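Next up: some structures, all given as structure tokens.
We did not get these values from a lab; they are worked out from the coordinates using the rules stated. What you see is a predicted model, and the numbers here were worked out from it, not measured in a lab.
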Structure I
Amino acid sequence: MAKIHYKIVQHDGGWAYKLGDVFSESFPTHDAAMRAAKRVAQEQHVPGNDAYIEYQDEKGEWRTEYSAGGDRPDADVTD
């Protein structure tokens, strides 16, 4: 099982949660960003349907791959 960590950081004049190099929208307070990040981490645990997904990789190229709906990461939030 993959493990992912959302991190709370200052961003764009406020606070955001970050996964890797990707930031969420900005929130006015640290607490608001933390609540949003915890909600998103909880949603990572919810199984979905098997599907083909399309995403842009770090080189800007589009990829298509099969995603098993029950293969969910273990997600948490850190400061």
Structure II
Amino acid sequence: MTAGTIAENFEAARPTISKHLQVLQECELIDSNQKGREVFYEIKVDKMKEIDQWLEQFRKIWESRFGQLDNLIAKLNHKKP
């Protein structure tokens, strides 16, 4: 998709989207291909999968901590008169 097409899906100005696309490209998470005057962006699925696998270790910790927090809140609510 082009930056303009992507921007249509968000409540952000095109320059803001372009800035985000630039950062994603610098992180090698997307590719860009120029066709005539338009620049088309494409996600690198393999790189996104790498990030997902890396985040999985933290996801387990977060889920455990949120579970503990839910239990504490339930206990505190149960004690209220």
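One of I, II was used to compute helix-only ellipticity at 222 nm (-39500 (n - 2.57) for each DSSP H run of 4 or more, over all residues; to 500), and the answer was -22000. Which one was it?
Numbers: I: -6000; II: -22000.
Here the read-out was taken from II.
Say we calculate percent of Cα pairs over 21 Å apart for every structure; which of I, II gives the highest result? Show your work: numbers first, answer last.
On the way: I: 39; II: 54.
The maximum falls on structure II.
If relative contact order in percent (Cα under 8 Å, 6 or more apart) comes out at 36 when worked out from the coordinates, which of I, II was used? Present the calculation step by step, with values, prior to reporting the outcome.
Values: I: 36; II: 21.
Only structure I yields this read-out.
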